[in-house]
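Quick heads-up: structures coming right below.
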Structure P
Amino acid sequence: MTQIWDAADYGRNAAFVHGMAGGVVEWLDAKPGESILDLGCGDGQLTERLAATGAIVTGVDLSPEMLAAARLRGIDAHEGSAESLPFADHSFNAVFSNAVLHWVRNQDAMMAEVRRVLKPGGRFVAEMAGHGNVAAIRVALMATLARHGFTDPEEGVNCYPTPKAYQSRLERNGFHVERIALIPRPTPLPDSGMEGWLRTFRRGVLEGVPEALRETVVEETAALLAPVLRDDEGNWTADYIRLRFIARA
């Protein structure tokens, strides 16, 4: 399953992703003049914030549509995957990533590439989805898909690790983990609500369903979730849990 991104859709329905990144940005503690790679820079909104610190920030993303949006912001953005970064060895003081690593298929290859492009002693600072992330949403979507005869297309879309498991993986790949934490973060959704979230963050799953059925799946999934994730005024909150870490090469 490959997630498909649309820059305009992402801007409408996912602005909270960069808007709620203050904690991991604080952990990065970017300094003027240091070289930072934003791994999975997307449309460049958070990359732009990092560059405002005076750091020399480079972006990389796999989506041409998102890269085009980032470049319109003046970001030095390159096309490439996390498992095969288009940069020379020891290019960066830090590699930063927000809300991206849980989409990476080959975690070990990604970590090897991050370590390769970091300068000795450089830091890898990231926030990703952690164990238990969007548990209610996943169960509701899988139940809806199963009811329509689609078995487990949601399974394996993301990597949602525990801190212990991810720390062990980082250490196996040559990193020293300085700090790692699992952070519950209930996340208010924009006016597009749960239906907008599903269309944006499960677009790849929905593409695997016949077009005539997609809106039915979205509507039925949202209806299942309404009693637990929508308040009396119609506001939606996604059951996010984040994993944040600092590791040294």
Structure Q
Amino acid sequence: MTIYVPLPGSKRSLLSNSRPLGAVDPSEMASLTVRVRSSGNPAALAKLAYDLANQPVADRKYLTHDQLEQQHGAAQEDLDRIEHFAQQHDLTVVHRSSAERAVVLKGKLGDLLAAFRANVQMYHHAAGTYRGRTGEIMVPQELHGIVTGVFGFDTRPKHRSPFRRKNAAQSGPGGQNGVAATEFATRYNFPATFNGMTLDGTGQTIAIIELGGGYRNSDLKAFFQEISEVTPKVSTISVDHAGNRPSIADSDDG
């Protein structure tokens, strides 16, 4: 008999004002992402990141993707155990990655719930109907400590925080309007100079693909004035005869 134990950190509650709609369809096809432990020392990796952040950019030596996988990726033995467990529950492995420390399993929802037990029901919410999970996910004791997360049972719609809703009507950066790149540069201590050269983007060119609509020069001027930066030179490059045709404020480009 398989003994199941709670998955640490998996406890979850419903969106407020959710109304129960009934049981889920066990024959529905679904997928779960199973996250597994690192073969390295997570604390050492975190320390390395902080140490690098305190060094000048020119002196930083980052791990390559291969080094990161070798030192902190998932052990093949752990991934094998997850895959073997999935086969026992009629689940298909559709993705497996040591670097991501993840295995994606696909199958009937009933089989997924038999493998990783959870209280999953259908709910209605003002933001839309969703498959919701309450309480903790239970994992087989043999996988305790190996599995660090199971994601995909809950399909609740994404919701904005009260802070974002409060600022939604404001103009300029912030709130729902996003965060200016200069804010991230400040957060990550991006240097302003290097070897006597000012790092302000001079001589650099970036391209932004616009799949509809466009931009207004007056909007660009207002934005860069808002973040206290000089408005860069922006040119429109036509692809397949498309032009810069900004639409209404409620459209995606607005």
Checklist line | If semi-axes √(5λ) of the Cα gyration tensor in Å, for residues 75-130 alone is computed and equals 17, 13, 12, the structure in P, Q | finding: P
Checklist line | helix-only ellipticity at 222 nm (-39500 (n - 2.57) for each DSSP H run of 4 or more, over all residues; to 500) from the coordinates reads -11500; which among P, Q | finding: P
Check: Given that P(r) over Cα pairs in 10 Å bins from 0, in percent, for residues 147-186 alone, derived from a single structure, equals 24, 30, 26, 19, 1, which label among P, Q identifies that structure?
Finding: Q
Notebook entry, point to check: P(r) over Cα pairs in 5 Å bins from 0, in percent was computed and gave 1, 6, 13, 18, 19, 17, 12, 8, 4, 2, 0; which structure, P, Q, did it come from?
Noted result: P
Checklist line | Structures P, Q, by distance in nm of label points 7 Å out along Cα→Cβ at positions 43 and 219: label with the highest value | finding: Q
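Readers should treat all values here as calculations from the given coordinates under stated rules, not as data from a laboratory. On a predicted model such as this, the values are computed, not experimentally measured, just so you know. Cβ atoms are built from the backbone, for glycine too; each structure is taken alone.
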